[in-house]
1. When helix-only ellipticity at 222 nm (-39500 (n - 2.57) for each DSSP H run of 4 or more, over all residues; to 500) is calculated, the result is -17000; to which of the structures 1, 2 does this value belong?
2. With Rg and Dmax of the Cα atoms in Å, for residues 162-225 alone coming out at 11.4, 30, pick the structure among 1, 2 it was computed from.
3. Out of 1, 2, which has the highest value for distance in nm of label points 7 Å out along Cα→Cβ at positions 18 and 58?
4. Compute relative contact order in percent (Cα under 8 Å, 6 or more apart) for each of 1, 2 and report the one that scores greatest.
5. For structures 1, 2, which has the highest computed value of distance in nm of label points 7 Å out along Cα→Cβ at positions 122 and 194?
6. Identify the structure, out of 1, 2, from whose coordinates Rg and Dmax of the Cα atoms in Å, for residues 66-209 alone was calculated to give 20.0, 61.
7. Tell me which structure, out of 1, 2, gives 52, 50, 37 once Cα extents along the principal axes in Å is calculated.
8. Comparing structures 1, 2 by FRET efficiency 1/(1 + (r/R0)^6) of positions 50 and 138 (r between Cβ atoms, R0 = 25 Å, to 0.05), which one has the largest value?
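Every read-out reported here was derived from the displayed coordinates using simple, explicitly stated rules and does not represent laboratory data. What you are looking at is a predicted structure, and each value in this text was computed from that prediction instead of being measured. Cβ atoms are built from the backbone, for glycine too; each structure is taken alone.
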Structure 1
Amino acid sequence: RKIPDEDFIILIDGLNEAEFHKPDYGDTIVSFLSKMIGKFPSWLKLVVTVRTSLQEIIKLLPFHRIFLDRLEENEAIDQDLQAYILHRIHSSSEIQNNISLNGKMDNTTFGKLSSHLKTLSQGSYLYLKLTFDLIEKGYLVLKSSSYKVVPVSLSEVYLLQCNMKFPTQSSFDRVMPLLNVAVASLHPLTDEHIFQAINAGNIEGTLEWDDFQQRMENLSMFLIKRRDMTRMFVHPSFREWLIWREEGEKTKFLCDPR
């Protein structure tokens with residue numbers, strides 16, 4: 001069959017994650033691309049994403065680069081973030097109420113809040129989405145122009161979510177075995193597989209199915225059930241946050257994938 005005279009695009013998202021799980025032998029995706037990219041036909045295009053701090057892995061790839069976290073260098077990025085912030089505020093009366101100072105939201109107040117959130121986001125829509133979700137649900141109420149209650153990073157957003165969901169150490173201890181199994185697996189698992197894995201390594205007695213289901217329900221906002229009935233983390237960055245923190249960050253809620 002004749003290939004249509006048009007471009008085809010392959011998106012490879014999170015190339016750095018593939019390097020983290022690279023095999024002991026053979027090519028990684030990066031090494032394969034660096035060897036074969038010169039043989040790709042002109043109609044086959046690649047769009048590749050990689051974390052800014054790990055862009056060293058793509059130094060051999062002859063790609064044009066766009067930095068999505070350099071707001072000061074690209075007005076389009078700033079405009080896109082501004083548009084998302086406007087959309088979230090204008091589409092939710094709850095958000096409007098929870099960010100209004102003294103019951104009103106003037107242009108000066110909005111401009112200051114928007115600038116503050118864009119700076120903290122570093123170009124991350126996930127940070128903006130989760131922060132606005134917390135504001136919309138009333139977990140964050142901005143009644144001071146200093147915005148001290150606003151999480152300063154995605155890591156702090158996850159910490160706040162877990163603090164609200166698991167207010168005591170014992171409440172988190174109940175679900176930690178489930179999270180340990182989930183972070184250790186490179187593939188999504190069904191509830192049955194997670195249940196069997198926990199009991200296979202449990203030396204303190206068998207966990208009953210009903211008890212397991214209650215614990216899993218407490219994790220439903222973090223471990224999403226897919227259409228094939230397996231569980232996946234709500235976002236790869238949350239899985240990473242459970243097993244690793246940057247220096248100086250709080251280590252609460254860390255899990256052990258071993």
Structure 2
Amino acid sequence: MLDDLTKAIINTIPEYVFADYENPEIPQTDVVEKLREAAHCIYKIKDYDLMRRWRLNNDKTALEELKKSSTARRGEFGELLLHLLLRDFKNTIPLVSKVYFKDAAGIPAHGFDSVHISPDEKILWLGESKFYSESKRGLQELLSDLNNHFKKDYLNEQFIIIKKNLDNNSIPQRDEWIKILSNSNRLKDKINIINIPMLCTYPHDIYKLYDDMNNIAAITYHETNIRELKDYFDIQNQHPLKSQLNITLMLFPIRNKKELVTELHARLWHMQNM
């Protein structure tokens with residue numbers, strides 16, 4: 001199961017990095033180079049490289065730097081998992097890529113962990129992801145992002161940034177989305193076109209207690225955990241526009257955080273050095 005999950009996550013990297021800015025029909029002769037380039041782009045993000053040095057090389061200086069970083073958990077693949085889940089279960093496609101524009105002169109990176117669209121429904125998916133060792137801590141951080149990001153000034157700023165990114169690429173529906181974003185002037189207009197996927201990935205003891213996840217007892221145990229966390233999230237959510245926000249809470253329990261992250265870094269490092 002770990003092998004299948006890490007493969008699925010790593011296989012999203014070229015799409016995650018380039019979104020639709022590169023021709024998806026990459027010539028066979030260029031495939032390896034594109035994979036290398038995509039992996040290299042991920043490790044240009046400092047927290048990913050620090051996490052690799054700590055997880056794979058046991059580099060204590062990298063660990064100390066991570067402790068000082070306010071964005072360290074971005075180096076633990078939560079954004080990639082969110083991208084995968086949105087693509088496969090919500091049929092979305094990426095609108096802009098934070099990684100792709102990271103080093104572009106004069107183009108700031110957007111502040112969301114994902115910016116996807118539903119092409120046929122004209123819905124903008126602005127997502128957040130947390131990858132914590134304790135589930136309720138992850139939910140608390142998601143709620144903090146909800147309060148800080150879904151308000152008038154922040155959304156105005158982010159819509160401008162996303163439009164600037166769109167001005168500098170040739171993805172399908174670019175002009176249409178520039179128009180949609182430009183016409184969404186009021187906070188109400190923005191909220192009406194936004195879905196908010198919030199992903200919390202966390203270790204859970206169900207994998208130690210049950211060998212067969214299809215066992216009735218395992219399913220009941222899992223459902224009880226999910227309901228408890230969903231209730232906790234809903235009770236703690238005090239956003240003033242709570243009833244108007246289209247939130248999709250995604251709860252993703254895993255067996256072991258260190259095991260998953262270490263395997264992902266090993267695969268990514270191998271991809272970079274093919």
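1. Numbers: 1: -14000; 2: -17000.
So the calculation was done on 2.
2. Working: 1: 11.4, 30; 2: 21.4, 52.
Value 11.4, 30 for Rg and Dmax of the Cα atoms in Å, for residues 162-225 alone corresponds to 1 out of 1, 2.
3. On the way: 1: 1.1; 2: 3.8.
Max of distance in nm of label points 7 Å out along Cα→Cβ at positions 18 and 58: 2.
4. On the way: 1: 13; 2: 23.
For this comparison of relative contact order in percent (Cα under 8 Å, 6 or more apart), the top structure is 2.
5. Details: 1: 2.9; 2: 1.8.
If we compare distance in nm of label points 7 Å out along Cα→Cβ at positions 122 and 194 over 1, 2, the biggest value is for 1.
6. Working: 1: 20.0, 61; 2: 15.9, 52.
The structure behind it is 1.
7. On the way: 1: 61, 60, 41; 2: 52, 50, 37.
Source structure for this number: 2.
8. Numbers: 1: 0.10; 2: 0.80.
Across 1, 2, FRET efficiency 1/(1 + (r/R0)^6) of positions 50 and 138 (r between Cβ atoms, R0 = 25 Å, to 0.05) peaks for 2.
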